[in-house]
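Multiple structures follow.
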Structure I
Amino acid sequence: MRAARMYGVNDVQLVEVPKPIIGDDELLVKVRSAGICGTDLRMIRGGFAGIGAETPRTLGHEIGGVIAEVGSRVAHYRVGMRVGVAPNMGCGICDRCVRGDQHLCGEYEALGVQMDGGFAEYVRIPAKAVAFGNVVELADRVSFDEAAINEPLSCVYNGILQCPIAAGDDVLIIGAGPIGLMYAQLAKMSGAGRVMVANRSPERLRLCREIDDAFLPLEADTLRERVMELTGGRGADVCVTANSSPETQQTAIELAAMHGKINFFGGLPKDRQVVGLNTNDIHYKQLVVTGSTKANNHHFRKTLQFIGSGILNVEKLITARYPIERAEEAIGHAMSLQGVKTLIVFD
């Protein structure tokens, strides 16, 4: 089968590899759509532990497809079932896994990160992913493309749960990439009064308007002035950092309103992870500052319900589709930050 495998820093190759052989407790999924995530791009740019010329890995953790084979001891699932795949797996027995947060497990693994993923014609689903419900049947109205981008959407939903948005809140999202725009959609669905989305790129702000003309795109150079103008000098009730900038975290605290809430969604590079924050702002404005990372299987199923019920339209976020034969071109397109969400698709 064809697979896009990473052999090292900036080295992804389309190669022929054997089709996976599954065990009695496993599934084989024929991939129909796989999203390219910022995590994939960071791995490609900076390398990743265990991946090298002699130990390549198939990337891709945002997966929609069809079950092609079912292990002899697997119940519920059947050949031909249309599914989305939540990629995160834990040990299954620690306190975090028992409470459903397998994405926070100390022995966390994910498809496309620590094991072969979805940038291939087929992906093997390990026994523990089958046992813990990582594979979810799709409603008829949910496409494979939507199933693929449901993975980052579920991470955003986790952020909403960690830093709730109340009806009428003024919400500021700093970053208009795929995550920022998904966050804007879920903020509106949560009842936000104003959804302000800031970015340095005029193209990103144009796409923001196209996705929903109710969003308020703000230019980075005049961000402070515009936020204060729109909120009557109060600041934002909820601020979200949807990028990997330390300066954004500082800005969020400055622009938060009294009793405001802040979610540090975007992780920072290892060489810039120590940030100087004005903790007096946190103290005197009584701010709540939190973070969120990845998603669990409940989050994944919940956002699939949002899509399947029609209350959330993520189709507009998909701006480029490439066949697997052009996987390297697809990755280059995603690297260039053109459009919003880039997918690798299969016949």
Structure II
Amino acid sequence: MKAALLAAGTLCLGTTAAYAQSSVTLYGIVDSYIGITHATGKGTVISIDSAGYQQSRLGMRIVEDIGAGYHVNAVLENGFSMSQGSAADPTRAFSRQAWVGLSGPFGEVRAGRQNSPQYIMLAQLDAFAGATYGSIINNSSNLGIRYDNSISYISPSAYGLKFQGLVSLGGQASPHTGNNVYVAMVDYARGPWYFGLNYAEQKSQDASFSVKSTFAVADYDYGHGRLYLSWYRGDNPGANPAANVRGIYTSIYSLSGDWRISPALVIGAGGGWIDESGAGVPQAWQASAIATWSLSKRTTLFSSVAYVSNTKGGVFSLGGAGPITRNVPVPGGNETGFQLGIRHMF
């Protein structure tokens, strides 16, 4: 009997070990480029910058299989500058993400500092991956990138349809809804089509008003590349409460496309325009082109050129994946930019 019990206990331990397995993955992105910009009234700036195509980062991904299709997940991720070797935010140990969650057949729940669903949709915006000098929406909008004190839910994909929601708590005693953020996204990806719709709302510190943003994306793979149509409207929402500005709505329209010349070489082009609400308000339009060359599965060279023209006192300018603004034209002026960079993922 003792032998049987011992054998049964050993079997149970072996079964537990079979599914209670964990892994820790170290990953990162290093992205650096040379940028040349010329802005009306300011002249030419040549700089070496980080985050042209994607922001540089170093992170750890932790996954534990607890059985029956369920996993405990966590991410710790910090951003840094390749040009200066400094932390993106020296006040934080993990400036980009620090969350833990549970996933399973129901989807996934995460808690902590994490990326907003708006940020997750950025790569679908245009032929510029929602980055580089070329992306007018990335350059000129103020999307909420990531939030503290947040809990999110990601649904399973059903026939290509998926939902994501996030709530960030302001952490105030009174009013308790002050600085709260609410983000919802629904997207569809199946076959050659992708559609996405995203809405975000952030309460002011005293909860007396909200700043809001909406953007929609549609893109189609025509066999040799993709075509993109996107639209953004917002009154300057952001993770920083000081960015809350109500009543000044900006609408941005973008149309772009790319062509896969070979598995390694892709070229793209596009443009868009910006309108703000009210009479005599700033406006602008932008035209851009990009080329990417994959040296390997992990390393890509990229280059973009862009031109933005402001009217009615606008000061819209070019930026990177940050976005990074190095040269801002005088009101109503123009800016031209060129960048050449490399991104490596590990």
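Values in this text are rule-based calculations from the coordinates and carry no lab data. Here the structure is a predicted model, which means the values were calculated and not measured. Cβ atoms are built from the backbone, for glycine too; each structure is taken alone.
To test your reading of the models, identify which of I, II gives 3.4 for distance in nm of label points 7 Å out along Cα→Cβ at positions 80 and 152 when calculated. Don't skip to the answer; put the middle values down first.
On the way: I: 3.4; II: 2.4.
Structure of origin is I.
Where does the value -8500 come from, among I, II, when helix-only ellipticity at 222 nm (-39500 (n - 2.57) for each DSSP H run of 4 or more, over all residues; to 500) is the thing being computed?
I
To which of I, II does the computed value 25.9 (mean count of other Cβ atoms within 10 Å over residues 56-63) belong? Please list the in-between numbers first.
Numbers: I: 25.9; II: 17.2.
Label of the originating structure: I.
For which of I, II does Kirkwood radius over Cα pairs in Å, calculated from the coordinates, equal 20.7? Write down the numbers at each step before the final one.
Numbers: I: 20.7; II: 21.9.
Derived from the structure labelled I.
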Quiz item: When you work out distance in nm of label points 7 Å out along Cα→Cβ at positions 72 and 312 for each of the structures I, II, which one comes out largest?
Solution: II
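Matching task: 149 is the computed value of volume of the Cα convex hull per residue in Å³, for residues 96-191 alone. Pick the structure from I, II. Intermediate values should be presented prior to the final figure.
Working: I: 149; II: 112.
Considering all the candidates, the number was obtained from I.
A value of 2.3 was derived for distance in nm of label points 7 Å out along Cα→Cβ at positions 104 and 304; which structure in I, II was it taken from? Provide the component values of the computation, followed by the final result.
Values: I: 2.3; II: 4.2.
Going label by label, the one that fits is I.
Of structures I, II, which gives 9.1 when mean projected area of the Cα convex hull in nm², for residues 176-287 alone is computed from the coordinates? Can you show the working numbers first?
On the way: I: 6.9; II: 9.1.
It traces back to II.
For structures I, II, calculate distance in nm of label points 7 Å out along Cα→Cβ at positions 264 and 280 and state which one comes out highest. Mind dumping the intermediate values first?
Values: I: 2.1; II: 5.6.
Comparing I, II, the top value of distance in nm of label points 7 Å out along Cα→Cβ at positions 264 and 280 belongs to II.
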